[in-house]
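Below you'll find the structures, each written out as structure tokens.
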Structure I
């Protein structure tokens, strides 16, 4: 396996470079083109020139917002990389989104075409990002190829107003995806991911989506959330704002960033990838410390087992915010193996072991074929020397990150004090009212169901009088522990006042809440508090009904509770 990259100038330069590098026309030759020139006539001519010299090769490529060449990050250039495999075979495919607008179906069609002749070990895919849900496209591709690796990214352009394109052989698309499946028994791809972001601020919950269109966060239109945290002008400059402050969620043990593409008049925002209802998200800021640590690990891995070629896919945000580090990465990696790539709007990232589909950070793909030649480096050559600017950026980032974490810890402590009962750790009444208000609005909007359980400790005054207030506090604390063990993670428990408590049970009908209340009642009845105190609960259960307001629901639960008291205590009453 041999790799040769060319900074393209003209046809004469191309022919001379091929002769000097001894690149020969054959079916095992893959040509990748990353171009900062999105002019269609220019690209047609370029593809024609390559094909006239190498008619049996396979060509795939994309426009870009930056190009990786010989350890440098360039702009407005065209890089052609020739990868001469020993035995690998290729299958090329494309899908036009004008004819296949459904991203999942488009991905399935693309993936099916790629595996018709052989099962690929690696699929490289480049897609125009604006017209599709990139995460869904990737999911469709791997449906027919679950044991392969998927890499590549979303096409970009040097300037925001320019059109991005993808292409293969002599076909160019302004709305579509192109892919090459690479098959071979001795093919060894690996994917590496850089965590370029850190979470900042308060966790928020995704409450409504439509595929990759985010409608609401915390029951609030998504655009309002962005404007609250990023300023009223965030909607006007959404692309730049979200490039620097993406939404982050944690999936499969790693942070996943989501970059928005457009804001809409209804307050929703379209993203390149998906966010799921119920997921917890925060805004992110760039994290050079984690990015540099990941770069060092990657370099140490590659230098001990050099591949035949390295593809870097840094995000546009990384180019802007971590430019010196991206350049340092390219320089270091190219010192070990031929390195190429492009600046993208998002990267495909899928391995059989890690079921991820899309990221917005930096993904590095390495490809080896057979027993790859090992490159023996001297100690001085193997040092991960970073530029002075990168080291300064790391120091500044460390200061910002440490300060941010300390501030967040302080805010979390204040939030706990404001929202929880100091003795038991359960939510306080004010916080529970906020939670109930959100749940009621959700039920009213979507026709969902929820129930509440209100209960208090029978004859609690006798416990305080007989054993003292410390014993009474111990009973309250132990009671909360018992209840927390019996309810679901999605349920919420609050100390409503004194010895009275309330449980919110989302997505639960009256019968389900009653059964849960009975389990709690029985568990408390069977418990010895402080090895000598026994007590029981009286409980009232009710469920949301159409046209309910919060006062009516709470009143019914309270009536159920006092009916249980009047019925002899240690009892659960449903009140409809």
Structure II
């Protein structure tokens, strides 16, 4: 049981918890590796990982993970050392992760989209002693070898993770894409195949779960500068226990989770992989969330859970062939990483018959802090209630020590066992967001009388129109209601008179035609005049991050520096 804070804050939300959910989560003093080891002993023969027809039972996954741990130990890598995992979603990610954790080392997940300066910054900061990657990504590492001394690199061939029948096809596709299919050579290069097949044992390194760091999870945080959030084993075990306990519809040892969101991001890692492996679930892995392929995987494997991001759900509900696919096996979807439009939630629930719940979290909290209940009451537009053993409050953005009254908008702060130790080698930035266990999220929110929280917007994304506050999300929600709008984002742009005014970037729905003036008039009929966009720019797509968040900072840049516009734009008179 977690320690109770010295001063218990009011928790009106506890009365809104669904039946069967405890306000406290029992936290065994275990490492994440011990938690999954328990699952392996209980469900050893059950399929743990399923990748385009290739299956790893819990026993096989754990054995390969141990052999990889032994391979790391032979390279003199041990407790506290860092190992970078530079992989897309594939079974190797899970095997490598638990091999690293097994010897007490720290995993450093890297986006496979990173190249050049992005790679150099993270490698210089984290100083890994080993890197795990694919042959198709190895050239990115070789390209920065002159700028940073590369450690030992374990290289897997993508075809190794596919069934034998599909391996020639994988190589054919890579060759057509101009991707390397040969194993790279070099003094510091080690074959993944040999590492996971060579005999070797490695006992689980034991330590204090509260202080033993499991991950360096890189994030822009609230300052926009990439830095490593230090997440401990206790942080991750707590968040797994909190989120699995929250899902009252789940059946341990019987769930099938379709993991389409990236494991290199803490949201995909926790809700797509760790929650499943701790619970005896089968994790169906998709390398990248392509909607057509995803629907095929749903037809074939009948997942019960589909964690995702709003952009993924938007892509699904826009598909004209959605009704031809059997998606009613899905009982539970947790939406995170960005605000979920209410209209998208409604359409997907009608298609699946399941519940699409908006939740909330951030890298520094492992990541989930809030979610709407899986059964019983939920509130449209709300991120839900705090998870068990999680406190919340809204504070004055100019004075974080001053909590604000119920219903007022301020900066959301959270406290719980899932909150990070701090940022690696950045004490000043740690102090800027952590105080007395409270984590400042950088999000503006309000909390109603029953404890349901509503994120209004990112603090840095708020638009100041002549002293009046405009939150992009409320404008975007209105735009999404227009039948011709497929995607939308709103940012503030400079104005000589008012300082800033809203500007909308819109993707038209296929087969429709709408002009800027019509959309502006549409919003003015539903919002205060100052909140309506002064201009609308149409795009074929919106720039998004690797986890599908709209990159507002890119939209704010001058048009010549932003890729992808179709050239059409309009403005209000």
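Taking distance in nm of label points 7 Å out along Cα→Cβ at positions 32 and 320 as the criterion, the largest value within structures I, II is that of II. Among candidates I, II, the computation of mean count of other Cβ atoms within 10 Å over residues 88-95 that gave 21.1 used structure I.
Here helix-only ellipticity at 222 nm (-39500 (n - 2.57) for each DSSP H run of 4 or more, over all residues; to 500) was calculated and came to -11500; which of the structures I, II was it taken from? Please report the intermediate quantities before stating the final value.
Working: I: -11500; II: -7500.
The value was obtained from structure I.
Consider the structures I, II: one of them gives 18.0 for mean count of other Cβ atoms within 10 Å over residues 528-535 as calculated from the coordinates. Say which. That value comes from structure II. Ranked by mean count of other Cβ atoms within 10 Å over residues 96-103, structures I, II are led by II, which has the greatest value.
Who wins on Rg/Rh (Cα atoms, Kirkwood Rh) among I, II, i.e. which is largest?
Details: I: 1.10; II: 0.96.
Going through I, II one by one, Rg/Rh (Cα atoms, Kirkwood Rh) peaks for structure I.
Supply the structure label, taken from I, II, corresponding to FRET efficiency 1/(1 + (r/R0)^6) of positions 192 and 264 (r between Cβ atoms, R0 = 35 Å, to 0.05) with the calculated value 1.00. Spell out each step's value before the answer.
Numbers: I: 0.50; II: 1.00.
The read-out was computed on structure II.
Values quoted throughout were computed directly from the atomic coordinates according to the rules given, and no laboratory measurement underlies them. No experiment lies behind these values; they were computed from the predicted model shown. Cβ atoms are built from the backbone, for glycine too; each structure is taken alone.
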